[in-house]
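These are the structures, in structure tokens.
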Structure 1
Amino acid sequence: MSERLKLAVIIGSTREGRWGPVPSEWIAEQAEAHGDFEVDLVDLREAGLPQYLGERDMWATPERPSEPVAGLGERLHRADAFVVVTPEYNHSYPAQLKHAIDYFMHEWHAKPVGLISYGAGSGGVRAVEHLRQIFPEVRAMTIRHSLAFPMYWEKLDENGEFTGFADSEPFAKAFLDELRWWARALVSARKEAPLPA
């Protein structure tokens, strides 16, 4: 059996009361059960990135970045693939998620990104479409499959537990199968030659 792929699942919201950890933990469990992934659950709330991007932390400078930036950068660097879980705020993704993407460059290079969203009627698909425009600029590629959870609060039971994950499991398998395919292909490509400048 091939070595397991390193997958970073990124919780893209830092708001108080956010629902993001729920689908993030679920897809992390699905990925572990899939068998081909070793999962690192990355919570941007805990990453502690500085509010302002200073010269010391910019990816273009050789200087050692601050500790929070170096710590998150190392986790992203180790990953062979990413799943980004995002809400939709005002027809787009959260500012903190864009902030985190912009701190790094080489860490994203030639790696696949799967997108999961949640929100009102659209389930966050506008946030996903905006992220599809962002990731090519850091030379990552988004996979075609995505997962969305529209009006998720309508599927909470009396204990506040989400009841809709069972319906999504077949879609999660297809999502992870595609992510695995791209991750293995790009791991091989990166070993063969660096991404051209």
Structure 2
Amino acid sequence: MKINLVFYSMYGHMLQMMQAAAEGAREVVGAEVTLYRVEETLPDDVLQMMGALDAKAQFEQIPVATPQVLAEADGLIFGVPTRFGNMSTQMRNFFDKTGGLWAKGALIGKPASVIASSAMQHGGQESTILSTHITLLHHGMVIVGLDNNFPGLGIMDEVSGGSFYGASTITGGMGERMPSANELAAARYQGKRTAEIALKLSR
């Protein structure tokens, strides 16, 4: 059973969340879990101005996602940073290449889950996840979110991302805040849940 995780990360926040989701997915017996990154659309000089060029090296060993990565998977988890309350340009660019899969119905019935990030607590994490769900539903995919069995959704003593729609993390305006223990736990739980549902659907 193949669980493929496809994400975009500029500074490394989403990479950490997806690594946690991968850990959770690997807890399910028989799950073969692989991380893929989408292509960067910004030139190096722009990344340099944004203070993100040095972080680029940590992604270079991760294979680049193609539409075929989606077709061959039994379950999918997407790491989608927020840009003005919607998915980042890099993720939109990737999804816009999947029209051939849609025409074939290649993704119908596959469980899929979304993890997001935003600079602020109210920076659009939920709208990013929900708007990404629209694309997945057009492909006929089965949406997987978080559920009430993850206790971290109800914490009241700290700022934390995460909702019933999916795990998320808050990065800070300059990328200074890395994922918290609770946010990583949410991603890990979501990864395991997605793999569990993929296993049930594959039987």
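The numbers here are math on the coordinates, done by the rules we state, and not lab data. Only a predicted model underlies this, so the values are computations on that prediction, with no experimental measurement involved. Cβ atoms are built from the backbone, for glycine too; each structure is taken alone.
Numbers for the structure displayed
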read-out: With relative contact order in percent (Cα under 8 Å, 6 or more apart) derived as 28, matching label from 1, 2; value: 2
read-out: Given 2.0 for distance in nm of label points 7 Å out along Cα→Cβ at positions 93 and 109, calculated: source structure among 1, 2; value: 1
read-out: Structure from which 26 was derived, percent of Cα pairs over 26 Å apart, options 1, 2; value: 2
read-out: Value 4.1, calculated as distance in nm of label points 7 Å out along Cα→Cβ at positions 133 and 157, assigned to which of 1, 2; value: 1
